[in-house]
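Scrolling down, you'll hit the structures one after another.
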Structure P
Amino acid sequence: MTTALRLAVLGAGSWGTTFAQVLADGGAQVSLWARREQVAREIREEHRNRTYLGEHELPAAVHGSSRWEEALEGADGIVLAIPAQSMRATLASRPPLPAVPVLSLTKGIERGTDARLSEIVVDAGGADREAVGVLSGPNLSAEIAERRPCASVVAAPSQELAEVLAAWCEAPYLRAYTSTDVLGVEIAGAVKNVIAIAVGAAAGLGHGHNTTASLITRGLAEITRLGVALGGRRETFSGLAGMGDLVATCASPLSRNHRLGLALGRGLDVSAAAAEVGQTAEGVATARAVADLAARLDVDMPITRAVVAVVDHGARIDEVTTALLSRPLRPE
């Protein structure tokens, strides 16, 4: 009889909890770490995480714990779903991660260092660089929690590791493709959140599908320019991690970054918009890091600069949007 894989998910927000379900539905025994004991107990005793998933029932194979060491004990692999801007502090304040494969679900770039999440896992978590992979794609957690079909891409330094990590995700409703372009997948997953804020803001201002389609298309061009300049593969950005995730995040009211943009477009300031969304919208903090990277590499990213002007410098969203669409003529 085959022993079930034991996987630890660190981070019990909406995406971490949903992915714990994915792993359990794929046959794994899952230990889900939550910062608060109240949340861990609810997962452990009631199979629910009401803060993020309401009354949705989790599989019995998902066990909640607020004790870091307990969650990791005996784990064959680790999944990280800690918010981007608190990833380093969380990992650095605890013992090094065990020497097992690690899959990061978090999308973002660290503000202040411009580090990608896989780099933080190595630097702060003590993981072996060759054992760290990332997952991205159209991953709206609310739909995946409902077990609606979707696809994602798992990228790792080697094809062998990518296949190992993808095998963790064998739930009937999630198809995982593999890649070895870790950098490209991470850049695509991070920058699409910034573009989604711009698209949401345009919708909040009352603009139509022509405007949003234009922003999505030009946003993909920005993502691709930056990713290729950093060493990513151009084809990555036309796949699930690039175009796929961008379309889902920009078009869906389930997207936190899209909802934050909508609130900005309706006239709320950043703090009020974030409070209305109620969960972390990674694009706000990521925008400045992306703009810094682009400036250092001399990559033109006007949509990203516009988002930074609003979320960091208090610019009016209507003026920024008008300026974007009235830029000088140039070849596409």
Structure Q
Amino acid sequence: MRASTISVDGIILYYYDLYPEKIESYGKVQKITTKRGTFALKETSMDLEQMNWFLHCMERLHELKYDHVIPITPTKYGDPYVLVNNRIYYVTKWYEHDSQSSLLYEDFIIDELGKLHVNTVKAQTFSEEVVKDSYSGLVRRFEHRQLEMERFTEVAERQTYISPFELRYLSRFHKLMRIAEEAKQKVHDWYRSCEENKRYRSVLCHGRPFRGHVVQDQFGEGHFINFEKAILDTPVRDLAYFFRTAAQYPEWSEQNAIGWLNRYETHLPLLPEEKLLLASYLKFPEPVFATIQTYQGSPDLSQLELVRKLDRKLKVMAALDRFTDRFLHEMSE
């Protein structure tokens, strides 16, 4: 049953004693306006095992007294979610995401990641096998993407007519491969450093920390939403996602990025090997790889739109590369 029909039947809202005056649909989220207030009804793609992990993470945040996350509203029976036709739904209070608000999103996100990570950091018992598996998996992922980019290049070069998108990509191909090799070298350096120091650590990662997952309450305070992708992993996982996303906004500058990294480290200073791993993630041309997939899978998009998308990704790549070189240089001083 889709979320668009649930509000009509009232099946889900019955469990919350919510009587809607107005319902607005935002994808898989329904904005429910009632006399009791405004709520968000979320249809998830999680199975029961994933939902139980999500609830465990929310409970852990509550235990830590971490209050910058929107809590789940229980049903009238005290349950945290409703299961209908093998689909899981849950309800929270509704807060607007206002792009024109006074909240400095990147400052808020990097501060909250620092607090979240430092309160959940755990030094793992060193396992050479685990580290080697992580290393091998990341190298395989990078090499697979390189291979796909090389295949795309070969196909494009054989075309009688090379499209504007292909021409723009081909003009950058060799530089992209050079940067990809630099990223793989940083993975090698990270692996060697882990082996030498016999250490690695994990934190509770939000999973997708960016502006779209931050809302502001009536007091101007920011809050994270959507911990559905939360996972125990290296803090680099969240940081790489944060910087890749932040580089797409007008507020990005190399100086601001250094400031955000320094701000994070006031909470949880990164280990040298973690900075090497962060460098590998940020250097690898993942944004361009994603754009090639868009080009191959979206024939309805115009060449002008595709070239502009590629140019934006190339600009992001260059910005991240400069930022990465700078913090690595500062680390080596």
- mean projected area of the Cα convex hull in nm² computed as 16.2: which structure among P, Q? P
- Query: With mean count of other Cβ atoms within 10 Å over residues 77-84 computed per structure, which member of P, Q shows the largest figure?
  - Reply: P
- Output 29, 16, 10 (semi-axes √(5λ) of the Cα gyration tensor in Å, for residues 157-268 alone, calculated) maps, among P, Q, to structure P
- Message: Given a value of 2.3 for distance in nm of label points 7 Å out along Cα→Cβ at positions 133 and 229, calculated from one of P, Q, which structure does it belong to?
- Response: Q
- Which of P, Q yields -18500 [helix-only ellipticity at 222 nm (-39500 (n - 2.57) for each DSSP H run of 4 or more, over all residues; to 500), calculated]: Q
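Please state which of the structures P, Q yields 0.30 when FRET efficiency 1/(1 + (r/R0)^6) of positions 85 and 173 (r between Cβ atoms, R0 = 41 Å, to 0.05) is computed from it.
Q
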- Query: Here relative contact order in percent (Cα under 8 Å, 6 or more apart) was calculated and came to 19; which of the structures P, Q was it taken from?
  - Reply: Q
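Laboratory data are not the source of any read-out in this text; all were calculated from the coordinates shown. Computed from a predicted model, the values in this text were never measured in an experiment. Cβ atoms are built from the backbone, for glycine too; each structure is taken alone.
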